[in-house]
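Asks: Heads up, there are several structures right after this.
Each reported figure results from applying straightforward, stated rules to the coordinates on display, with no laboratory input. All values reported here derive from a predicted model rather than from experimental measurement. Cβ atoms are built from the backbone, for glycine too; each structure is taken alone.
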Structure I
Amino acid sequence: MADHGRLAGKTAVITGAASGFGRAMAELFAQEGARVVVADIDGAGAERVARGIGEAAMACTADVTRRADVAAMVRQAETQLGGLDILVNNAGYTHVNQPMLEVAEDEFDRIYAVNVKAIYLAALEAVPVLRRRGGGVIINTASTAGLRPRPGLTWYNGSKGAAITLTKSMAVELAPDKIRVNCLCPVIGETGLLERFMGKPDTPENRAAFVATIPMGRMSKPEDVAQAALFLASDEAAFVTGVALEVDGGRCI
């Protein structure tokens, strides 16, 4: 672990960190001096990422929809890495891009459990710890879908709208505790959920149709989102709270 960097001396818990945006965040945060709990429902994947990072990281198998798992994740940061300063609620789930009435009820429930209830459960476990610490940072991974919803992902869009509203309300309520709460709104990216968002095979032609809606002419990359998260987690953003930061190449304009 680096003893210098923008997150030197900080400890972060990042969910959904076995791949995609979460993995990029875990790797970058560690490079910038943080100790990181790499949490994911895919325990083997979390172990691989933590091993790749080295001694600054520890893996944690956690289902963010289960309070006991979330409690264990926070406890691991406290007892094994010395505390908790930064919580990134990054784990996400979506239904396949399709007409809204075709999404099954159990899938709807799963989306809201992972994308919304997980923020509530994480707050129950992490906020008391951050209060004792004298402050901290919470970052929620939302989506451009919560700001500029399009047909085909209606229930997912709603879950991300909830994440954005929760972020803003939490920011105001927790400001006296010196806990900053912000969210990231990435446009469609090169992650494991790509084909579900597209609702069709990941072919060059299908990608081109999505890229055509992004003024800067490409999808988001995990490093784009990680760099934005790094800024929000760092002391450089000490006066930034309640923000829904678009990382979208102009998509929401």
Structure II
Amino acid sequence: MSAAPIPPYVEGHGLLNGKSLVITAAAGVGIGFATARRAIEEGCSAIMISDVHERRLEEAAAKLRALGKTPVHTRLCNVTREEDVQGLIDAAERDLGGVDVLVNNAGLGGLKRVVDMSDAEWSLVLDVTLTGTMRMTRAALKAMIPRGRGVIVNNASVLGWRAQKGQSHYAAAKAGVMALTRCSALEAAEHGIRINAVSPSIAMHEFLKKAAGPGELEALTSLEAFGRAAEVWEIANVIMFLASDYSGYMVGEVVSVSSQRA
């Protein structure tokens, strides 16, 4: 099957007018940066991007500032460190005038079979991908609950539902993100806060191309209904929907952005 063409880039429609955002792991060329760009194009009032890579973070901020007048703030943050997480939320509360939307994008993968996996390799992926999401959610809720409003969008993965060799640690972490989303969403809803998640299959970017093994991406994309991987901005579009008031009655949902037969 030949691949379907990539659709035209969707222009902004003011979905986030007046809202401030914080996005983790937003440096580079992946979903986090695409989400930050989309948030600015959708009219967010101010944005704070974080990452563990200082140079890439500042490069990302420079590109985002070139888009227009939206204030772009940066903060180094390793989501495995509670002091970094709290520092990020504290800085965002101060510099953005409060956090309206948090996008939990930080995650760590890798390819390793269970029989060859060390405890350290397992624990690191879980700590970044699952526990890091919990830490960020916990810190954000403490700021959002007194205001009685806010939105959190988590980045999960179809591997939370589906099996793939060499991905036990990552899949377990993403399944945990899905469960965390559902349970924390019920708690947050009592305070007028919405928590949902997006679940991509494969989104193409340069880092992924370099990290994947020979033939791996081709094999995965061949399973997609469109015969191609998603563009990172196609995932970011769904994150924008979940962050916006258009998803106002959605609580604890995990929205698949992928081929259903992948």
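Asks: So FRET efficiency 1/(1 + (r/R0)^6) of positions 54 and 190 (r between Cβ atoms, R0 = 25 Å, to 0.05), computed for just one structure, reads 0.50; which one of I, II is that?
Replies: Computing FRET efficiency 1/(1 + (r/R0)^6) of positions 54 and 190 (r between Cβ atoms, R0 = 25 Å, to 0.05) on every structure in I, II gives 0.50 only for I.
Asks: In addition: Out of I, II, choose the structure whose coordinates give mean count of other Cβ atoms within 10 Å over residues 22-29 equal to 27.2 when calculated.
Replies: Values: I: 27.2; II: 24.6.
Answer by label: I.
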